[in-house]
1. Which structure, out of 1, 2, was distance in nm of label points 7 Å out along Cα→Cβ at positions 66 and 154 derived from, given a value of 1.9?
2. Rank structures 1, 2 by Cα Rg over 2.2 N^0.38 Å, for residues 138-241 alone and report only the one at the top, that is, the highest.
3. Here helix-only ellipticity at 222 nm (-39500 (n - 2.57) for each DSSP H run of 4 or more, over all residues; to 500) was calculated and came to -10500; which of the structures 1, 2 was it taken from?
4. State the single structure among 1, 2 that was used to calculate distance in nm of label points 7 Å out along Cα→Cβ at positions 98 and 250, giving 2.2.
5. Comparing mean count of other Cβ atoms within 10 Å over residues 50-57 across structures 1, 2, which is largest?
6. Which structure, out of 1, 2, was distance in nm of label points 7 Å out along Cα→Cβ at positions 162 and 234 derived from, given a value of 2.7?
7. Comparing relative contact order in percent (Cα under 8 Å, 6 or more apart) across 1, 2, which structure shows the greatest value?
8. Given that distance in nm of label points 7 Å out along Cα→Cβ at positions 178 and 194, derived from a single structure, equals 1.5, which label among 1, 2 identifies that structure?
Structure 1
């Protein structure tokens, strides 16, 4: 029995919850995966899975060892990839899924520089805000705000994502400017439908916390559509500075209620399977993005400049 191959098969089945999908990842037939898992179960003298015709779930014994096994497989794959690359450069496909608000207007230049540094890596970029399990969707790494519904993923926080309520100057000429979160209830609100709190908003100012229910006039899963809606002078929207930074800087949008913070705070995070065969390529990209934007986020500088301008006008 090749213990590593058996442990690898066990980890892949646990990740995908399917012997068939595990076999596809490993490039073997399902019977081979089944045989390897059974050999491992015989060796440890315990069942590692509860099996039925529709589901595969970890047993108590499997749950007890899965993290250590996943780490073992990850380290082995990392070592072998580093050895292989010791005499060559990283190469091959790298499939990523990225949030539209970050992809459009910000990520293209970074990926161009990454490609220049690693010319033999082939990037396949899916732009979507759908929360996915990267294992099930055959994605190497996701860059999203919200955690995928998957276990054992490696997650890395890349940078905070600020949000701000804003409106156009034209809208504020027609309607009174909100001075308190509860004032928003009297306005036409557009809301990103991906926020899990829906109509419930939590505002923080110092040690004070205020929860407000704010029904929306319009919802959309496109922050860029919402940005256009607000630019048209049709209402107020809470937008990530990733999207509205340029409009804040130009004065086309005005930040509102800036002495309050929204809770919970959001951050862009990278999520990827710990045992991915392209782990080194993934880590190269994640490190590149993290270093690129750690201390240089122009969209947040735009908000700071807009706030400075508003303070000058109010003085």
Structure 2
């Protein structure tokens, strides 16, 4: 491992930002894409290894930030990506991470990192509706059932009729006892649990869950346009493809547009569109990663739009 670069930062403010990040966060991965959607095989490989060994770490997407992409290379004096930093020091890229994982050296290094991701004894506020309490009582055949809730890093929730485990926080919700591990507790504040009789299942609302890409059919998008809902339609295809066919009102996602996006309010609704919906899904994931809260992927792309909504748009 090496320390951060000795390069002169006087004319490179991005170096200061990088140094502040790697010295304030115990584990940082500079990668192409995001943890949930890596954009290259090398980044994906490192994410898989880290996910196996640790619960929480910070990632930064160099594709979404060209200045960061070049800055991290000069900062570390390391030419390739991804790059993994642990406790302020560069571990290396994909090959080194893989070798250290095979030897057990990486696991030992990460075990030495203090775990600050699970605050001690933080009791979240959880609302369980009367309908949900009655359902738990019915399923458990008990007036005061014990329910255990776990929330993983993707904010997926698992509810089980189970007694508390050692170290769990236990919350008396009146009519049931809710147990939750301390790591999940940090993700649970404000959670509402309801029971929907028609669906015969529990409905869980977690306001802490990060935004995700929403699938949007061409029919629903047509209705959105008819209703006049303000939004930005981004075409992630090549300029040559746009010469063949385009959806009215769309704008090309190029470097200039990326600069505009960085200045936009993150609540701006965005619809991403390509030929068949694959490239646009990846682009939409990148926009979510940089903070946009309402991002749609047009399912089937311009091909589906032409086939089902506007046959005047050429196909290719």
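Any read-out appearing in this document is the output of simple, stated calculations on the displayed coordinates, not a laboratory observation. Source: prediction; values computed, not measured. Cβ atoms are built from the backbone, for glycine too; each structure is taken alone.
1. Numbers: 1: 1.9; 2: 3.3.
Computed on structure 1.
2. Working: 1: 1.25; 2: 1.59.
Sorting by Cα Rg over 2.2 N^0.38 Å, for residues 138-241 alone in descending order puts 2 first.
3. On the way: 1: -13000; 2: -10500.
That value comes from structure 2.
4. Working: 1: 2.2; 2: 3.6.
It traces back to 1.
5. Numbers: 1: 10.6; 2: 15.8.
For this comparison of mean count of other Cβ atoms within 10 Å over residues 50-57, the top structure is 2.
6. Working: 1: 2.7; 2: 3.9.
Label of the source structure: 1.
7. Once relative contact order in percent (Cα under 8 Å, 6 or more apart) is tallied for 1, 2, the winner is 1.
8. Values: 1: 2.1; 2: 1.5.
Attributed to the structure labelled 2.
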